[in-house]
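What follows is a set of structures for review.
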Structure P
Amino acid sequence: DIPAIAERYFAAWAERDPDAIAALHTHDTLFWTRMDAEPAVGRDAVRAAFGDIFDMFPEFGFETYRVRYGDDHWVLDWALLSGDIRFDCLDLVEVSSDGLVSRKDTFIDAAQMQDALNRAAR
């Protein structure tokens, strides 16, 4: 049930809990923000990457625009929120046959993010 898996995943992100998020991933999972960085591979690496996101955006929250579900994946159109910072993202999340996230690609509107960070720094 992909929508139920996604709801558990969204709840873990809403709690800003890297351990809970990583527990919903496979051991050999991959997380890639697609912003000039190499992907994080493996549960420990993605846990650290998620922690880094929460460190960078201490008031992390999100607004969901829409979610589309497939047989083994979902696509999430969303905005990252943290204080005065807001920018759009798109996630493609693949789910393994055992119901865990096997891959999460996050595509960030880089220009929008940079503008938001610049405005917040003023």
Structure Q
Amino acid sequence: MYIAAVVCSVVLALAAVGSGLPKVQLRGQVWSRLRGRGFSARTVRIVGVVELVIAVLLVAGLLFLPVTIFACVAFGVVLIWAVGQHVTYGDYGNPDSQKEAFIPLGTLGFTVLTLVIVIAASGG
């Protein structure tokens, strides 16, 4: 079970880096979309930094699994916020933005799976 926890944590950390890095750099389609929705550069960078910190915690937590549990919960909160934003802007019903809207939803599902596996691996 520990190997599954490691694999899931690393994959989730890569997803967090992939999501956070463009926000910190203020580049790409994500930044353009968030700016168009009224988010400031500061807010977007803060969310990006939080995602990068979560990625570090997911990897560092492999030595102490409760840190990984915290990172999964924190990433889940960020992803729930992202899903809420997509719902607010009607992205799930819009064919032009549907593909991007389902990414945080799928990542949230994988985060929950990782959380369950890490808890099982830690003997909880």
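If relative contact order in percent (Cα under 8 Å, 6 or more apart) is calculated from each of P, Q, which structure is the one that comes out at 24? For relative contact order in percent (Cα under 8 Å, 6 or more apart), the value 24 is produced by structure P. Consider the structures P, Q: one of them gives 12.0 for mean count of other Cβ atoms within 10 Å over residues 95-102 as calculated from the coordinates. Say which. Computed on structure Q.
Given 24, 15, 13 as the derived value for semi-axes √(5λ) of the Cα gyration tensor in Å, which of the supplied structures P, Q does it correspond to? Don't jump to the answer; show the numbers that get you there.
On the way: P: 24, 15, 13; Q: 27, 16, 10.
This value belongs to structure P.
Output the label of whichever structure in P, Q has the greatest value of mean count of other Cβ atoms within 10 Å over residues 7-14. It would help to have the intermediate numbers written out before the result.
Working: P: 15.6; Q: 18.6.
Going through P, Q one by one, mean count of other Cβ atoms within 10 Å over residues 7-14 peaks for structure Q.
helix-only ellipticity at 222 nm (-39500 (n - 2.57) for each DSSP H run of 4 or more, over all residues; to 500) was computed and gave -28000; which structure, P, Q, did it come from?
Label of the originating structure: Q.
2.8 is what came out when distance in nm of label points 7 Å out along Cα→Cβ at positions 55 and 87 was calculated for one structure; which of P, Q is it? Answer by label: Q.
From P, Q, which structure was mean count of other Cβ atoms within 10 Å over residues 63-70 = 15.8 calculated on?
Details: P: 11.8; Q: 15.8.
The structure behind it is Q.
Rule-based calculations on the coordinates, nothing more; no lab input. Predicted model only: the values in this text are computed from it and were never measured. Cβ atoms are built from the backbone, for glycine too; each structure is taken alone.
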